[in-house]
Structure I
Amino acid sequence: MPPPVVDLSKTLSLATITAAERTLLAQLQGNLLKGHGRPHAAHLLLRFRQAPAGRALLRGLLPQLSRADVQLADAGRVRAARAAGTPLQTPPFVACLLSASGYRALQVPRERWPSDPAFTEGLKDRQPMLRDPDHAGWEPAWRGEVHALVQLAGDAPQVDAQLAAWTAALPDGVELLGIEHARTWRNARGEGLEHFGFVSGLSQPLMIEEDLARDALRRGDSQRWSPRFPLGQVLVRDPSVDDPAAHGSYVVCRKLEQNVHAFRQAEAALARGLRKLGAAADAALAGAMLVGRFADGTPLALQGHDGLAPPQAGDFDYADDPQGLRCPFHAHIRKTNPRGDTVREFGIDAAAERARLMARRSMPYGERRQDAQMRFSDAPSHGVGLLFMACQASIVEQFEFSQANRANDEGFVLGHTGIDPLAGQGGAVKHRHHAGWGDAQAPTLAQRMSGFVTLKGGEYFFAPSLAFFAGL
């Protein structure tokens, strides 16, 4: 009798977990189904100069890798300790991702590689379709082949200790190309922030029933947009091993530098232009027109000012805004997650629209200053940004579709929309901003807004199963 397999078209319930699901979690790396939640991280970029040295390094890494089942158990212990008022420190988080060139350098047979076409080509070779800048201008660590990314995460002392041990123990046949440091920034309410000052990590796909139940308790049952997604949104079989329980995920990594100073200037200029047309606009509203949310997470589709209670900030769609009079079609979160726009405009199946979404595991990088209210008090033009990381079952159908056919497409959703002001690249169409929230009679300001985010490096990776490392 063949071993039971896990149905990836469903979510996972820890309360009623099957033996096959337990085996899957025990073979799966962490940070795929659920973010690791650590405040600091160091990402080591490695190149294998000698296959035996690389294979030995990864075999030795196996006991350190954070398993998905252990990560989920640790998360439960942390929640219980927090509820009891007794903070609990968890072990450092460790993960390892491999690129296609990494599989080649390790001399893994070609038929055993993950088969996604974009993965096998690598991010640099997809530049024309993505409109990425030439990789010759990337940061040095990313310009050549990056074979592996090792992620070390925890509190700051844990990461420092792990990093020191790793750099001291690397064998001669493995080259350390660079280290990408990242950390979380939080506001006074404890919510994560990205460098433009907006609350981050909202509307994430949830694939575990217990996470969905906690989300429902926090914000009530979903009426407009459900965070429920199947395991198959991010997981695929690991082709490098024969065990049917062995799964992994494709991980897109892109280092995105954010020009905060330019973004602030653009917000102010847009607000001035809208006021000249009679709108009661300030920089907060102007920023919301670019992002699709106010800085506190309030969706522009729901109201024209901030202050919406955070639990309500994810349950919305654009059914009441088919003309983009509330939230512009070019706004970042509407471009990348149209929430029914393609169903209405093109007859796309709702499930097919949702299938494009990725599980985001990004972290900010770079240092900032915060005031007493934990608001950013500086506006750097370089040196800060987002280490964008997203998990998915298909790079072609998820990340690349979203980037090329949504963020970069000036005609998505409707003609003359323009590119996504944050994630989009190329194009020349000016963005149109209504000088009156929800008012079809309000005048429109045409003003192109872009150039705030620059790609500094990146690669397509796969997160192999633990069975892969054991078999090297």
Structure II
Amino acid sequence: MGEEVKRTTYDRAHRREYRRKVRVCLDVFETMLSRTSFDSEHPLTGMEIECNLVDAEYQPAMSNRHVLDAIDDPAYQTELGAYNIEFNVPPRPLPGHTTLDLEKDVRASLNDAELKANASGSHIVMIGILPTLMPKHLSEGWMSESNRYAALNESILEGRGEDIPINIAGPEPLSWQAASIAPESACTSTQLHLQVAPEDFAANWNAAQALAGPQLALAANSPFFFGHHLWAETRIELFAQSTDTRPEELKTQGVRPRVWFGERWIASAVDLFKENIKYFPSLLPELSDEDPVAELTAGRTPRLAELRLHNGTVYRWNRPVYDVSDGRPQLRLENRVLPAGPSVVDMLANSAFYYGMLRTMSEAEQPVWSQMGFPVAHRNFLDAAQQGIDAQQHWPGVGEVSTQKLVLDTLLPMAHEGLRRWGVDAEVRDRFLGVIEGRARTGRNGASWQVATVRALQDGGMTRPRALAEMLRRYCEHMHANEPVHTWPVRRPD
């Protein structure tokens, strides 16, 4: 969940003052990058896992308030939907055995949360889109109680001036009209954070953008929405459409969408914040009492509340994050490409692959992005979202190649080397990158397992709704057993 706000509507004076204030914040931020010591000596990694809640029949459970009260842990927070919760994994360094410890800690925390959720008749599911979610679940009572969410809903619909059309191609195309941003709540992700020095940010962001296609192809886990088989990672297109403030006329004019891959490689984190202000009007023009110029002049670290709030409503797949911790400024790269799930070991394998690749790519003498046009990286990303692990990817020095071959022959050695440079123990590298190798060799990820299982169940006589619920039941069994998805069997009805 982003920062809470006090209001749900804003007048013209708010918006005018907010625009002025956010530009002041940007000037201060740019000054800080050249003069201030950012906290980056001992970089930390972090993870946020967005989860879904289901009932005993594996249907969406609008029970997050009761579940969060039962869990009673500040690491668990609300998300947009009343059937969503978010688990914020405490940040930690990468070197040594810490990722193995993280696996144990995350499993223990989620298992404890699951037991407490069971008391209110709910189960926790880590998946990109809940496959049993149907239009009836998003008609009323779907939104968590929060001024932020109510204000976002109001601002997006006000900007459009009409309902939100959802049109997604695929094997079973879907067309639907949404009267709210409810479809956004269906999109649950794993978000990876990396603390970086300002001078290293551009190289890491460029690397993350170049990697987004293969990263998503390996991890796709969202093939169903409203009962339709759509993209391998439908979450990507659904999120883009459900938060789109542009009516058709503005799309035709080339106005940029708020869910944005970007359009160029960057030289500094400032480039991204400048684009945010240049291209996107505010959705939540909430004003703080801080005078950032006075704070910086007094030798204190400004929080830059307006800049941060605006940044949080421009939905980049790789987002810059400015924060303050213990009085020192931090700069983080937030990777938002990955879906949640399928299992803890799968998510940590995805993170190990990502952090290893980023280290190798960002330190290369001839970076990948210097040999790859930005539109090629974007095309890789969209192909991965549509086709998942079956997607073709374009990679410098390799050309057009299958995701599986690219990962096995080129990217896995790079990821191993990157983790070695991070100081990650060989045992840890082998465990988690072995999961990535298994996925690439078998051609099975969360999306392909879901589709194959539903097909097998329907071939065995089940209707689509029953098959989706039974598939989700089996998914949860394997998820709780912490089995990597490439080892999950595909079975007909028992």
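Annotations
- Entry that produces 46, 26, 14 once Cα extents along the principal axes in Å, for residues 180-235 alone is calculated, selected from I, II: II
- For helix-only ellipticity at 222 nm (-39500 (n - 2.57) for each DSSP H run of 4 or more, over all residues; to 500) computed as -14500, the structure of I, II it came from: II
- Answer label among I, II for the case where distance in nm of label points 7 Å out along Cα→Cβ at positions 60 and 436, calculated from the coordinates, equals 3.3: II
- Of the structures I, II, the one that 0.35 was derived from, the read-out being FRET efficiency 1/(1 + (r/R0)^6) of positions 108 and 172 (r between Cβ atoms, R0 = 35 Å, to 0.05): II
- Structures I, II were shown, and distance in nm of label points 7 Å out along Cα→Cβ at positions 188 and 444 at 3.9 was computed from I.
None of the figures in this text is laboratory data; all of them are computed from the coordinates on show. In this text, all values refer to a predicted model and were calculated from it rather than measured experimentally. Cβ atoms are built from the backbone, for glycine too; each structure is taken alone.
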